[in-house]
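Nothing in this text is a laboratory measurement; each read-out follows from the coordinates by a stated rule. What you are looking at is a predicted structure, and each value in this text was computed from that prediction instead of being measured. Cβ atoms are built from the backbone, for glycine too; each structure is taken alone.
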Structure 1
């Protein structure tokens, strides 16, 4: 689960990680500050807030109300801005990058640090990045902080503060079952103080039962994702216009890759799962009918989900949902011959090969 910046910084406070003074503004009535200038930050679970106009500065109460109302009226990458973080404006001298995350390939926590902060870490050359893998059976020790700081070439006073912050974000990473704790930028102010200018925390959703002070953020989902979630479907909205229904996350991702390879842009990732239920299939079409799409590609490998069940679901959806875009189907697996016959009787040709179905999708939408 992704946390909003204000939630992440609340956790930073618990672990005594230095952050700017500020407050969470959940509504227009909260647009007040005792000190100026302030930074007005949109609270959305996506990157690129600054470029989208979601971070503004205010020098007095009138500007604060104006800038706050402007940002609260925004949507950034399809996500409605529901609240703001108001913080003191920092007098920054330097910007570093620091994070602790899980390296899945080595199955160990990894510290990533750089003297090039304030930009995406993916854009920083490897020569300017320090990485340190931690043995989980031993855990974090002070010498790790000293080594990372030494490799970064930090001055003694900065090194001392850096080591303190690193030990605390690792404690947060472990204590809250995090997948990521990131500070970007980790700022050095002109008075020499080191402070977390931003905060990103991702917590393993399966661990929330252990962290009663956290709850799921429904606003991290788009309206269509929220509709799907309430109806029991796994759906992620993407930026394209081809609706995708498949069963199993691996097969769904392969379908998205195939569409992209052929020059089409998928609208969504909808995993039908292993349910052998006609109504489950009809419900998936009802959700996609709420989206702006040019066509629907269905990719089913029948195992637990039988192909004839999916075929009957598609036929029912045609009758009941009122679908006005082309439908292309790939069926393979249990009862595939029966499933293809059912679809053929309803005017839909089914393919046995995924790429053949994708190529047909290209034809019907282009």
Structure 2
């Protein structure tokens, strides 16, 4: 193998595939990146056997060939090379020579014939949507994925495809995020994608209107983003019937400024973090909502003007569960729907039926 490429192009490709390189592994070959050069293209591949990433770039291929280089070593070298052309060439034995201007490195390769192939996914069952739409859908659901391995299915995000609509659902037992969007599709699909995979996809895709093609097989998903392919296993098991969790009606509904609400919750959380359950309490009376928290260091009391339908209520929540969703909501106002102080509440953006967030309240002692 002998290629010539630019530092910027090579570094961009390395940065993308390194997202699939495991931080710890019992298989040393997985610590490497597979370089495959032919027909004017360089394909880099990395995998941890759960997720695999391929990226293709245009290079000057002097001699086609294949090599596996340590991800950390080649990444560190390329980052520190001057902003100039880079020549990579296999030399005697198991060495690769990396040259740029006055710099020259010789790097020991790993056995490329031991590198695992990525699973193949037939392009028969798939959907198409815009990159910016998928990025937004991931951003509005990924934070609600469970990190508890006791229920592995909840460590992923449900893709529920019906007709020309995709619904993405994430829940961890305390809150649930549901985001819908129109897509191009000709089949019904239900699949659970690992949260880690979706998080990495969210970092790779751009905020533009270029298409993303997603293909599904029984056990794997394949995502095509520009010149990059991400392949991941799917989680096995039955996802919770999320539609049954959503309350059919509410008794109290408030409308509030999303920015002011976010700022008040953020300030209240300063003391909530020092409490055992990170709790903030809401007291809703007429057109005022008080937001409070206390700890051994003191207490905080915030008041916001609201519009309210229904009765007054006192209710408490984990501060993080509210702040997480307020960070991702657009629009000047949101609604919050309550039933009782022990029942799930629903947060929605105003005039947008494509998103809802359900959150369970925390137990608290009422003031006498």
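Overview of values
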read-out: Which of 1, 2 yields 8.3 [distance in nm of label points 7 Å out along Cα→Cβ at positions 63 and 311, calculated]; value: 2
read-out: Structure with the greatest value (metric distance in nm of label points 7 Å out along Cα→Cβ at positions 151 and 279, set 1, 2); value: 1
read-out: Of the structures 1, 2, the one that 3.2 was derived from, the read-out being distance in nm of label points 7 Å out along Cα→Cβ at positions 23 and 223; value: 1
read-out: Given 3.4 for distance in nm of label points 7 Å out along Cα→Cβ at positions 15 and 31, calculated: source structure among 1, 2; value: 1
read-out: Which of 1, 2 yields 21.4 [mean projected area of the Cα convex hull in nm², calculated]; value: 1
read-out: Label whose coordinates, when helix-only ellipticity at 222 nm (-39500 (n - 2.57) for each DSSP H run of 4 or more, over all residues; to 500) is calculated, return -10500 (choices 1, 2); value: 1
read-out: Which of 1, 2 leads on FRET efficiency 1/(1 + (r/R0)^6) of positions 87 and 167 (r between Cβ atoms, R0 = 41 Å, to 0.05), largest value; value: 1
read-out: Among 1, 2, structure where mean projected area of the Cα convex hull in nm², for residues 39-78 alone as derived comes to 2.6; value: 1
read-out: Highest-scoring label, criterion being volume of the Cα convex hull per residue in Å³, for residues 7-46 alone, among 1, 2; value: 1
read-out: Structures 1, 2, by distance in nm of label points 7 Å out along Cα→Cβ at positions 263 and 287: label with the highest value; value: 1
